[in-house]
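In the part that follows, the structures are each spelled out as structure tokens.
Quick note: the coordinates plus some simple rules give every number you see, no bench work behind them. Here the structure is a predicted model, which is why all the values come from computation and not from measurement. Cβ atoms are built from the backbone, for glycine too; each structure is taken alone.
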Structure P
Amino acid sequence: MPSVTRLLDAPAMASTLSDMANRVVERCGGTGGMVLVGIQRRGVELAARLATMLSKPGAPVPLGKLDITLYRDDLSTIGPVPRVGETSLPDDLEGKTVVIVDDVLYSGRTVRAALDELADFGRPQRILLAVLVDRGGRELPIQADFVGLTVETGSDDRVDVAVKELDGRDSVELVQGGPL
């Protein structure tokens, strides 16, 4: 029987994202020349929330989204017809600071795929990574620049992020002892 531990409820998730937005502004010296890019699925919704927090009247932070399906290193294991979502980026990434946003950082393979895909769309001045949850377990030398919550997990554990836009609620839960 799996054990479920709630790590963040809706208010804690909102507060965590607000803290992350403040750290992004501080590290980048403002939002000028910044582009937020969410990784499909839940990274897109989190990036949109961060963009809302970072945007000022008349100065919105540009927002994009990546579907990394075709850039995965395990594409052959997904099946014969993978579901590919939308990739949509601002026209010009040259010289910009791109902040990739994802829900959970684990092995680093999703981020590697996102970096590969971004390279096909231009050459930003700098790329930073923001994740809501870092659960450790890296297989690649990838580290987030902005982390909302760090939690130690085992290889059989799962971190589930729910966002109200897709799931009807906001929460982060650690599931231990259940199917991956």
Structure Q
Amino acid sequence: MTPIGELRVSLPAALTIYHLDWGLAYLISVIGNLVPVVFLLLFLEPVFSRLSKNFKIFQQFSSWFSTRARKKYEARIEKYGRFALVVFVAIPLPLSGGWTGSLVAFLFGIPFKIAFPLITLGIMIAGLIVLLATQAGITIEKYFGWTALAGLLLAIGFCWLMYSIIKNKKR
């Protein structure tokens, strides 16, 4: 249920530390990730409104934050519509899960009855990705050892770094 970890931490922990069945681990992680989403979607707007009304500094922060976030996500929302919420939540990277998806839904005024199913689908997809990656890691470690797994992760990290550098140079 944590904002950054979400099921990206709970699934690997459930499978590697607690040795839970993958189906049970997936179900618990998805449900645990959805609990805060419900509260965020229901209460972000009233809390922001009340705080903005009562505290001028919060109103300034809220305005600055909304403007900044809208600039960051507006192009994706325009390009993909509300389905961008699914894609955004489904990418299993820090700061792209259910918490942030709920905040994006709030900022763009997507109502609960539309946002919740989209975020749920994104969380389920992210869960499958994390589950498959974790199972692959467990299998590689089992048959080839920790050194092979560490080497593979370093190689993937290096490739990602090089891709990021090349992509930024093209801009």
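Given that Cα extents along the principal axes in Å, derived from a single structure, equals 51, 40, 30, which label among P, Q identifies that structure? Matching structure: P.
Largest in FRET efficiency 1/(1 + (r/R0)^6) of positions 88 and 152 (r between Cβ atoms, R0 = 30 Å, to 0.05) among the labelled structures P, Q is structure Q. Highest-scoring entry among P, Q, by FRET efficiency 1/(1 + (r/R0)^6) of positions 32 and 112 (r between Cβ atoms, R0 = 30 Å, to 0.05), is Q.
Among candidates P, Q, the computation of helix-only ellipticity at 222 nm (-39500 (n - 2.57) for each DSSP H run of 4 or more, over all residues; to 500) that gave -29000 used structure Q.
Each of P, Q could give mean count of other Cβ atoms within 10 Å over residues 16-23, but the derived value 11.4 comes from Q.
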